[in-house]
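Student: Pasting the structures in now, so scroll down.
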Structure I
Amino acid sequence: MSREAAIAAAEAFFDKGQFKSDLTRAVSVPTESQNPDRAADLTRYLQDIVTPMLAEMGFKTRILQHPKAKGPFLFAERIEDPSRPTILGYGHGDVIRGLDADWKSGLSPWELVERDGRWWGRGVVDNKGQHLLNFAAQKAVLAARGKLGFNAKWLIEMGEELGSPGLKEACEAHKDLLAADLLIASDGPRVSAERPTLFLGARGAMLVDLLIEAREGGHHSGNWGGLISNPGILLAHAIASLVGPNGQIRIPEMVPAGGIPDSVREALADIEVDGGPGAPEIETWWGEPGLTSAEKVYGWCNFEVLAYETGNPKTPVNAIPPRAWARCQLRHVVGIDQAAVLPAIRRHLDRQGLGMVQVLPGRDNDFIATRLDPRHPWAQFAARSLQRSTNMKPAVLPNLGGALPNEVFSDLLGLPTVWVPHSYPGCSQHAPNEHVPVPLVRQALGMMAGLYWDLGELEGKAPV
């Protein structure tokens, strides 16, 4: 009964090929939630893959449904002692489309293949491999201690790649069932393959559509040029008024009024943004002036144009187009009131004489920004545990640069949230050839076993 024994058990689970075998079976289930023909596979993954793993570890399981959800949820719990901490885990078993034809020769999204020191297959990092790894780490603690030393609950959803429809409503309906002291979950990438990482929330994301509908039909650019407005030009001016030539946001409501908190700057001080081989070169002149690269991604906001269309881009003709449209996106940190963004853009464009630009919401399921303070006791506890297991100082990110439905756990369920990612920036998630470096997986198994062991050593329900 020792921490070292738990870590050794996790590493042995890897070395004997047991974890690879479990992940191979999981990858073979084509859980494409965007494909209606895969609906049965979503349920099959929970019933045939996840449920037996958790049942073997003494978890009671049940399937939860909600009318708004595109797939089922699995809830599991192992209650050892109500006086001990209760840890909620989360993951998603659905994956993005396989894109079978676009994978490298000899690779398939639905078959785990080991090649060049990596495991390849859809879901090895997003997200099957990550939550199965955490299951295995808890199993190692059980093998070493005979118990976890804390109460554990799991929620696995099957619609995250669709934006998690129904997740909030399901958690609201089962709030008592999901009651816990802490969320520990795994998704997204580390800052690099080599450096263990924590992130404590996620940036928010909202889509904004800008639209000009000037008139019916196009008109000859020779006969009418200089007489009627060009929506493409007007929309370009509108966007340029929102974001400067260096990418700096010009709307106060779209950046945090108080700047970056000291605790966030402190956490990001030793973070280097590096996507690894094949990643684009960072252009230091782009973005908010005076911020480091890490602060721009994890501590600030960015406004992006995702698509722009006017006229007929594929077959241009000599006509002034009647319409121009752009889909934009605001990625933002805590402190931005999403409800205030569209009205602020509207007021700004009116002041610029651009009242013809319509400002519309891009969709109705935007992500909310969340952040646990890096100085929070649970954040410090997890960081110490990872450092003890790896002899490396982990990167502590106040939030992920991307978006996750973390607000369901932090805001609705009221939990401190600690995410420990088991991937890296170059993993090709959501693209063909999704993969994970094999050494990262082995290290992560031992690291998580150490973290779960340390949770069982707490004297109370929370770290002092």
Structure II
Amino acid sequence: MDRFDLLVVGGGINGAAIARDAAGRGLDVLLVEKDDLAGHTSSASSKLIHGGLRYLEQYEFGLVRESLQEREILLRTAPHLVRPLRFILPDPPGGRHFWLIRAGLLLYDLLAGRGSLPRSRAIGRGEAELGAPLKPGFRLASYWDAWVDDSRLVVLNALDAHERGAEIATRTELLSARREGDAWAATLSGGRTLRATSIVNAAGPWVAEVLKGRLGAETKSRARLVKGSHILVPRLWQGEQAYILQNEADGRVVFALPYGAHSLIGTTDIPVERPEDAVIDTDEIAYLCAAANLYFTKQTAPAEVIWSYAGVRSLYDDGEAQAKDITRDYHLELDKAPGPRLLSVFGGKITTARHLAAEALDKIGAKGLKFTATSPLPGGNVSAAFNERMAALGAWLPQPLLRRLAGAYGTRLEALLGDADSLAGLGRHFGAGLYEAEVRYLVENEFARSAEDIMWRRSKLGLVMSKAEQKALADWLGTAVRKRS
């Protein structure tokens, strides 16, 4: 029977970050995920690495400070995947006074310390183009946060964990575990059994179900499940700036983000009962369209929505009545029963996952070198030599394809391309710039098993691939995976 130092349950951002940190400290680690990595909440975010400007109104200064510090670490350790994003903030009609907005931004700058991003400031007439997409009459301020491909961030954490010795088992579910002497005796789907010195329950929306139904443990902490939904519509403005909008109806903040040829609008805060309730409804779509239409000259409507998605966030229940006021900070609960350790993760956000992981491992008594604040994620060791290599690859790779690949894989792009020196050398073209070489790389290195894994979590090419192209990929991949197994 296999024996591990740590069994991590859940392949979202928290679970992957914990597995990475633990493997790097020298622990024997197994991560189990019943679906794909980032298969649920961690691929349904607003795609932001941010301090949480609105959290200042809830006096969560510690969370904002920690988030801004983590933002700086991610900009440094994953520069190919995390990029600076400028936000334009119009003063809302009937909402917060402009002087209050400016004061909040100054405090945001102060909490950020000496970071690499520009400071906030009011926008004058010299940058009128930033306000051009908006209806007349708004005063504007700007500040900076960062954008991330959320699901790829999860995958890269899992990949780094794997390369440091962890086993990553997707499509593998923890069925049960019980304490036996100095270890947990666990049973997984497929009949596999193992022993683990410690378990970290990072199952996100399923954290309570895993605790009570699979581990037989009790907890005083509660999770509040809150659905957040987003819509993708045709571009409402030109340029790569984002906008942060206050909805007149309820005072909530809504992001409007550039997303290729589209605009991404989100998010909502809807209490739900089950993780399976992660489905956007017509009222949410109408709500998000109305929030955008309050500010932008170019209007949108539910009929123009190209794509939508919803995720259920598992927030730590701090007793707040309204979903929008519940803390976004995390809570780590160490089970007090004697014997092998059990730690459960309540809440958290993508930005603070690295810090959460370090604290979680400290809490279960893990020793070893703490490296995650300085060690680049896979592909993140970008240098001048890498930029020169990208320029050389531009001789035969079309620029849109090169930008996408470099942004997704960073310095790992060399391994993906292999010896290819022409598009023909990349093998079959499935459509939308997806070639066989990339598909093989994702299957062999990044735990992809299905066309959905590739089109929606390792990339977002499902947005631009035709149904026929998607089917051709699924058919080819099914054959390739069967041959490998």
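Taken together, the values in this text are just the output of simple stated rules run on the coordinates, not laboratory data. Since the model is a prediction, treat every value here as computed from it, not as a measurement. Cβ atoms are built from the backbone, for glycine too; each structure is taken alone.
Student: Which structure, out of I, II, was FRET efficiency 1/(1 + (r/R0)^6) of positions 275 and 355 (r between Cβ atoms, R0 = 35 Å, to 0.05) derived from, given a value of 0.30?
Tutor: Attributed to the structure labelled I.
Student: Related question: On FRET efficiency 1/(1 + (r/R0)^6) of positions 235 and 395 (r between Cβ atoms, R0 = 25 Å, to 0.05), which of the structures labelled I, II is highest?
Tutor: On the way: I: 0.05; II: 0.25.
Evaluating FRET efficiency 1/(1 + (r/R0)^6) of positions 235 and 395 (r between Cβ atoms, R0 = 25 Å, to 0.05) on every structure, the highest lands on II.
Student: Kindly point out which one of I, II the value 23, 53, 21, 3, 0 was derived from, the read-out being P(r) over Cα pairs in 20 Å bins from 0, in percent.
Tutor: Numbers: I: 23, 53, 21, 3, 0; II: 23, 57, 20, 0.
Label of the originating structure: I.
Student: Match the computed value 20 of relative contact order in percent (Cα under 8 Å, 6 or more apart) to one of the structures I, II, and report its label.
Tutor: On the way: I: 26; II: 20.
Label of the originating structure: II.
Student: Upon calculation of mean count of other Cβ atoms within 10 Å over residues 3-10 from the atomic coordinates, which of the structures I, II produces 24.5?
Tutor: On the way: I: 20.8; II: 24.5.
Derived from the structure labelled II.
Student: While we're on this one: Figure out for me which of the structures I, II the number 3.8 belongs to, where distance in nm of label points 7 Å out along Cα→Cβ at positions 35 and 267 was derived from the coordinates.
Tutor: Details: I: 3.8; II: 1.4.
Here the read-out was taken from I.
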